[in-house]
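*Asks:* Following this line, the structures themselves.
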Structure I
Amino acid sequence: MNSRHIPTLTAMRCFEASVRHLSFTRAAEELSLTQSAVSKQVAQLESILEQPLFRRVRKRLQVTPEGSLYLTEVRKILAQVEMSTRYMQSYGGQSEVLNITTLPTFGARWLIPRLNGFRFRHPNVYLNISNRVEPFDLEQERIDVAFFFGHGTWPRAECIKLLDEDVVPVCSPLVIPDEGIDDPLALTRLVLLQNSTRPEAWHDWFEAQNCYTSHSYHGPRFDTFYMAMQAARAGCGVALVPRFLAEEELQSGQLVIPWSFSLLSSSAYYLAYPEHKGAVGKVKGFIEWVLEHLEDLENSEQCRHGAPAVKDKDEEASSVFFGMH
């Protein structure tokens, strides 16, 4: 599109203010412009869009259906501009933003609890964290670091393996029958809560125990493990989730494991970053932080199970798996 046919922010602001006040005069007062300037900006906007935005009825403005539709988009644009401006103003000229994406429940349960203290080591790096479930392009989305679940491959990216995953069934202790659970297929009577991103999960879990049921794919579906766990806590059924994501509820007794079989996933959790960003300070610093906390977790787990803690960081670092998806 020719730049002459792209509306200016001034025109959008004039239009938005005019809608709120239903008056060019009041909009002009708010924006410190003249009434004729506001009217002209709106007229130019209508010319570019080739749509009427207002009707003039008895010297009063009425927004047209086209104007109402466009207003929704304009407000989104203006809000984004304001947010982005305040975002940069708050950080100052020496600051850097590190864009991170993560799976929702993994981010809330594993990543965020390990971020405390990062800002003291890297005071000029500000984290911008968002959730992503669907595949995306790191470069196109300008993502510096991504956490994902898969087989450790991602185009034009380096990957570091973080965690394996074993999945277990969890439910509220209140829904377990008095006679208990003596067979995995008995779980189907509790309602199988499904995760929309893992449609084969229950089928695979039953199959690994040489059990087969037509109910493997039946049950309410949820976008995230967190939602499925909340539904399980509420007594809606039994969810199949990674054990480490449900540790909080399992320790508190809000959830229990009704059948002890756990299935080790063929995929794992990885950290990925664009190949050319490995030496960038903010990226390198964040990865080092994550791996340090991963090492602390592994050492505590080994101590808990009576195994010697890892002492040689270089030796452990050599076992890190690279690759991505």
Structure II
Amino acid sequence: MDITTQSPAPPPAPADRPSPSEQKRAARGATRPGDRVFLGLSRGSGILLLVIMAAIAVFLTYRASLVLSKNEGNFLTTFEWNATASPPVFGIAVLAFGTVITSIIAMVIAVPVAVGIALFLTHYAPKKLSGTIAYVIDLLAAVPSIVYGLWGALFLVPHMTGLFYWLDDYFGWTGIFEYQGGAPRTLLTVGILLAIMILPIITNVSREVFRQAPQMHQEAALALGATRWEVIRMSVIPFGRSGVISASMLGLGRALGETMAVATVLSPDFLIHTSLLDPGGGTFAQNIAAKFSEANDQGRDALIASGLVLFVITLLVNGAARLIIARRKEYSGANA
């Protein structure tokens, strides 16, 4: 008996499928009214934010241009601020130096301490102790700037002399920590005060990021024999690295723009001191706060010009942070 092999029947022709553009239109049509309203509000909020930022930039640029054309000094290198004279002579060299130095000091001190506190609260401290410390840190974040300034002027400054003498004894040969006496109303004191002020911000954000670290990754590392520190180093810190960078940028933003605390502690002058322990210096925000009320229209425009520089510095810092995060997408937590 011949057995003939029958070829399988060809599959039925697929029905006509809609094109991708038709699928998108269908999905849009199926969107509920609430989703469309939320989409419109979200998009409008983003556009409004860009419009506000552009309006601030245009205002600062316009007011700065009115006085920069009259400036007899070099705006970037002049070590003087006499913007109310005719013609005006002013520059931001001292202000830029003081702002950058105090912010760097604050970040160098605050970021490691804040990350250490956040790791302690999330992976070492008992729940009751963790909750108590977190509550205290939240209270520190709510303290007004002027209160920090008063504390710094009345308590921190008088108690900095011993540290300054110690730094001079062991590191004075560098010139950076040479101390010649006087009240310690210096850039280093301001940097330490700013570090205390930004510590709660960096700690709170870092703590919430570390709490989101995948529990399965940590348990897998423990199952393979890793110690608690190895789990933190291999699983928690890489996961939260982008969050720590974002938290640091938030803290840096406050350090760059802090006004009253700096004005209360610092003894301002328009000299760049080689030693961080020499009294004097200045920052953008402190100079604006000190001179704005007494300035005429020309002087206010000069202060606005310095504010424009601070605005640009802040944008550059945040842009650099976004680039760092974008280049390290493996640590963003998206693949966790």
Structure III
Amino acid sequence: MSNMIDIHTHYVPNGWPDLTADAGPDAPWLKVESETEAMIMMGTKEFRRIQSDAWDAEVRLRDMDADGIHTQVVSPTPAFFNYGRTGEQASRISRIFNDLALEIVEPAKDRLIPFCQVPLQDTDAACRELERCIANGHQGVEIGNHVGDLDLDSEGVVTFLQHCASLDVPVFVHPWDMASSPRLDRWMAQWLTAMPAETHLSILALILGGVFDKIDDRLKIGFAHGGGSFAFWLGRMENAWHGRNDIIGTSEFPPSHYLGRFYVDSVVFDERALRLLVDTVGVDRVMVGSDYPYPLGERPVGEVVRKSEFLDETARQLISRGNAERFLGLVN
């Protein structure tokens, strides 16, 4: 199967202008160590080691061909969102990274689909940057799952999502700025526990926050990492909605009613987890994703989808390509 669409990958440019004026002393910068190795720095602190697959289209295409991936959605790395800055500062930062993203995908525009980032803390600025990016060649937007203490049901984010729906722009939600405590400092526990919880919470906000009741089904929204822990705990949400409706009955319908209103990727690494995901959200709502090029991603990309024996060929084709084509607006 060599026609897969990978809905969840990231890029990092091979350098960018000094962001200190807008992002402060902890501004991200790239310490280039060789032609193929670099370290993302946050001020004086090392953040993440990366390689040329983060910025080099030729390397990316070689890996895609090896894994049988025809098309990638190339999204920002959430560390660069800067939602804690002013809207004006984050707008300038977003513009820099969005323009560099177009340069990264330029050598293979038929196979690399760029998603932009926006200053989500400033709704008007976010809508303006979205419109600029779509006009320049981006085909979607990646947003973080919260802005400070505001979840996806906050007024400004809902307005932005409505704007995306009106423009038929797909939205990919990625967890970021996870909860931290000394208990999460071991074993990459932030990534193993807090990240799935953040994604679950963002879906919860759309449902119990009434967002799906306010926005019609033109909104195409997808969630990273298999929707986090949502599929496993839908029954708990459903039971709570009925059992404590006085507190939890904030949506017009029970949580299960909103299945079919959102997509998730397939980055769950295990056939049993993929079966639960497909059984819960529907075979028409799961798309191949990898989290390429980061080390906690899936390689070869789409391996669990290829090898899962419970999927028939029709289901496998939907997850491998068909669902992503609808999400991206490549087909009606």
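Derivation of every value follows stated rules applied to the coordinates shown; laboratory data play no part. From a predicted model like this one, the values you see are computed outputs, not experimental measurements. Cβ atoms are built from the backbone, for glycine too; each structure is taken alone.
*Asks:* Taking distance in nm of label points 7 Å out along Cα→Cβ at positions 36 and 60 as the criterion, which structure among I, II, III has the greatest value? Let's see the in-between values first.
*Replies:* Working: I: 2.7; II: 4.0; III: 1.9.
Largest value of distance in nm of label points 7 Å out along Cα→Cβ at positions 36 and 60: II.
*Asks:* 1.4 is what came out when distance in nm of label points 7 Å out along Cα→Cβ at positions 124 and 244 was calculated for one structure; which of I, II, III is it?
*Replies:* Attributed to the structure labelled II.
*Asks:* For relative contact order in percent (Cα under 8 Å, 6 or more apart), which of the structures I, II, III scores highest?
*Replies:* Numbers: I: 20; II: 24; III: 17.
Between I, II, III, the highest calculated value is found for II.
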